[in-house]
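Nothing in this text is a laboratory measurement; each read-out follows from the coordinates by a stated rule. Computed from a predicted structure; not experimentally measured. Cβ atoms are built from the backbone, for glycine too; each structure is taken alone.
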Structure 1
Amino acid sequence: MSMVDSFEKIHVEIFANTKSGSAFVAGEIAKLIREKQLAGEKCVLGLATGSTPISLYAELVRLHREDGLSFSNVVSFNLDEYFPLERDARQSYWSFMHRHLFDHVDIKPENIHIPDGSLPKEDVKQHCIAYEQQIEDAGGIDLQVLGIGNNGHIGFNEPGSSIFSKTRLTNLDNNTRTANAKEFQNIAKVPRLAITMGISTILKAKRIVLMAWGAKNAIVAKAVEGHVTEQVPASILQQHNNCTFVVDELAAADLTRFKSPWLTGEIEWSPIMIKRAVVNMALKLDKPVLSLTNLDYNENGLGDLLVEKGDAYEINLQVFYLLRDSITGWPGGKPGPANPKHPERNEPFPKRCVIFSPHPDDDIISMGGTFMRLHDQGHDVHVAYQTSGNIAVTDEFVTRFIDFAVGFQGMFDMDNEKSHEILANAQTFLATKQPYQIDTPEIRAIKGLIRRCEAKATCKYVGLKDENIHFQNLPFYETGTIEKKPMGEEDVRVTVELLQKLKPQQVYCAGDLADPHGTHKVCLDVVFESFRRLKAAGEEWVNDCWVWLYKGAWQEWDIADIEMAIPMSPEQVRKKRYGIFIHQSQKDSVPFQGSDSREFWQRAEERNNNTANLYAALGLTKYAAMEAFVRWHY
């Protein structure tokens, strides 16, 4: 048994991204289906819903269309369904499965089994008993696909669910309801109950594959390496003899082999690895870096580092200097003699900088202090708003602003007949608007205009000119729904053209992949692909352009990974807060703000304060707040 295996109690397959991980799982499913077809047998699949398996189902549909994969022998059983909820509701898992898979393949309708959330409550218990019997009559589940919740739930088996539980009606944890609120516009509309397969039902499957993408790293590590406990339902999968976790690199980040690889065997002690090991140890022991001793190293699994590098004092100094040199008040580089230890080059100065902002407020929320400092220090700063952000505007804001337009025109004796018509149409539509109903093109355009005006006002607050503000409106976003299209050729073309026009020396973009709607991930992929193409095309300026990644409202970089930290004074924190306040449509009540109920300015300040506190805890100067960046090398 390897040292990795001694920590990981479930087999884990790690892939570079969601697409390759989904292709791996789809390949395993396709192989099983075909093996069963050759044997003249049915293939019984247990299927999951939510955002995690969407790319898996897209790949299975592709295999059906392009490779002739038939689902004629497939019998499916879905994990769960909201209760009460009509089957034809867009949020139902019945609708989800047909929208993403069943309507696009040749599965027989009679072979589809999904718990029925539309039944009278008194009939649910018998329905659950019958569902268990249907699974047994089908010969049991050959392969069960799972996702994992942030609290470790599988299916809707919330923390505390019994290992002996079967298909049943269950209460949804408030964290789960909050996380799923994006499907229902707000948490008040999320059902409090659901029908779910039980943990014992899941464990009876012959093969289990759990998929996890993005910021699920903490719960993945608990499930794979922690103790088996009903408080983390996914950890019970350690007791299954044929279970695999398929994850991307971000979801695997907290596994010991990545977070503390020195504990799993011999490693190459690079400066980055030394920094990570020492910083983690210092924070664990609540000691400044320069106070760590040889005994600390030996007692925390870093004795080999002492053998290779010498006394703790010398290692401490090396790490302290790495941390110190990441701090700068000059994000665009400091003019004057070159300093090779500075995070950013001093030449050219000033620089042309482009801040890519996925939504119209990510620039000020994520790097507002740096944004203002770049402008104040004389750099030519441009902001590219990648999407309109129109779905994140409440309906109340639409009527408020149209009403203002009507009143404004009437105040100055302007013809407001058309505005009256638009207002009346909007009021009529919104009065009868159903949950999940797509807004009319006019309303979507108005919502986009609201956010565009807020973004422009923020840039004016910082000091930018109109010609430095760019609204890209990338096509992948403009679906009118939470679900977005994949990155397309037009998205890349628009971005390439802007970069070619500006030829920046410095670029900032969102590396925050914890965004619950996936928009940041697509926007980042668009920027990365654009740079790859420009470099392949021989654009010389690309070689002199540095790309810095910031994180948004959802999380922050691990302090050991931070390569540039921009300190902020209390006055700069206040100015950033006021800049965030300009986005009035995102204040107080945000339609889709994920599992964190705090306002964006509160999240940003806490994150920036925490970064500053961590630096101080490691023995560096205590600042009011700090914004953090990691460089992307291409």
Structure 2
Amino acid sequence: MVLLMLWGPDMVSQELSTENSRAARFFLSGTREFELHNYPEALRLFKQAIASDKGFYEAYLMAGETYFEMDEFLQAVSYYEKAVAINPDFFPMIYFNMGNAWMATGSYEEAKNAYERLAGHPDVSERYRALARKRIESCAFAIEAMSDPVPFDPVDIGSAINSEDDEYWPTLTADEQVLIFTRQTMQDPGGRRVPANLREDFYISYYGDDGWSEAAPVGAPLGSELNEGAPSVTADGSMIFFTACNRADGLGSCDIYFAQRKGQSWGEPVNLGAPVNTSAWEAQPSISPDGSTLYFASNRGGGQGKMDIWYSVRGPEGKWGVPKNLGETINTPENEMSPFIHVDNNTLYFSSDGHPGMGGYDLFVTRRDDEGNWSEPENLGYPLNTHFDEIGLIVNARGDKGYFSSDRMSGEVRDIYSFDLHHGARPNEVSYMKGTVYDADSRRRLRASFELIDLHSFETVTRSYSDALTGEFLVPLVTGGDYALNVSREGYLFYSDHFSLSSFAHQRDPFLKDVPLNAIKPGEKTILRNIFFEFDSYELRPESLMELEKLTQFMVANPGISVRINGHTDNIGDASYNMELSEKRAGTVARFLIDSGVDSERVTHAGFGETMPVATNQTEEGRAENRRTEFEIIEPELRED
């Protein structure tokens, strides 16, 4: 409708190029039908106007515009060209939609020529000159991209998920075992396909030895009689965020909601509320792997363009902060949407019609550096991107496979496809640790908090909980890093471990590990696996600080207990030297606690050298386990409940 808006029906009624009153009447009737979106009738009237006057410029122009609105782009171009043949300078803005129509068919050379005619015309405003130059840039990119295509071979994900209805907006857990997606059903209770019965619901499928299970409705309370769409789950599948529109508790046309999972059931969905949701349109959420940062698309005020990508950070008390715009590196004066933050928490995929691309919405990737800055977006290339709209890409944790929804293969309904993601578009590879938390004595499954901390940056990478019913947990691990893991629950000794993935470029195999927690009672011990000393020394390494602070917090939270810090070594070297080294190392940890404010009467220490091995000393792995620091409860709880 760009041409009619620039031209205006009032103006054309006064300045029509025809002198044929019959043609003018048909034309003006056509413009009224056009404004009412009654395109078939408008087209019939414009063609009657042309039949009445073969040289009627405006009738050809508006017939082209009508075909454009009907997505019949080659027909639109045909009528634009007929208008230009009558008078190439009568209305220069015709070249804008001519270029758009050519671009919508993937005819980039022809589109580029049309935009160049617009940009070079003396009677065009600077605003549209600038827009034409951007489109010329996109055409040049598209021509180059088509000459150097990226590998792309999409595969139908299978009949267990795809049906005769539309399937789209998939979301996947980090272990790739659970897929949740949106299905738009068009069937009445009798099984007939009735477009008027359109309804969006969540469906779920589980991956097993035989592939994906038959997708089933997620059901209440997550699913409802209303429409739900665009789901995003945390890496462990414990929380889901999604879009719902026009609900009674909504703040705008569309809002973002979330729900928590317990066992196999979902809790009642909750509107995220202000300041994330506003009276504007908030939708297409993507939650970071630890559930602490939410990315979403919105047309709220204060952005860079029409639709922008925003993010909100959840504070320590669970409240979401005021959303911030992702900035002009990513957002343009046009539209950016469908953000997807990868499990590595540093690679973001999104769709845009504002960056140079193939036309319509293209898929892009941007990466966050060590300073927190996002890189210039990279177009994912042809034929992953085409002149059609590409929206809603997700990438598995390993970073080698993408999933998206499209109708361009079937030409009918939208189905979900997977494909091998080309190397230039891949994120950091992510493995994961998966297991169950339980009481070491009773074997009862426990809900416990998790912290995964980068041992180099000291930043918390993931903060989550094991499931309250099953005790199950899943923690993503980005390959190439070294991590400390802490698991804690009130009334229990905390559990610590570390994972060194810096020497593994491609750690694909997950770490399967159950975590037993010991109740606080005399004689119970915990190995402090994230206490590190310099070689052959009792000087602490910097990466030990987080574990020491965790131990200090434990002592503060449990003021009625006393502990002994125990030091142990392997059997390499002199036994008496090892005994002395272990005692000094234990003393260093004890002094840290006392210097941090823990009463000295509650802390003692002892060295045991090589006398209490927990593994063989015949291998390096065994000796590494024997070189350890642990704390032991030596006095019972003194407080009364």
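Observations
- Relative contact order in percent (Cα under 8 Å, 6 or more apart) derived as 13 - corresponding label from 1, 2: 1
- Given 0.15 for FRET efficiency 1/(1 + (r/R0)^6) of positions 83 and 147 (r between Cβ atoms, R0 = 25 Å, to 0.05), calculated: source structure among 1, 2: 2
- Structures 1, 2, by Cα Rg over 2.2 N^0.38 Å: label with the highest value: 2
- Source structure (of 1, 2) for helix-only ellipticity at 222 nm (-39500 (n - 2.57) for each DSSP H run of 4 or more, over all residues; to 500), computed value -13000: 1
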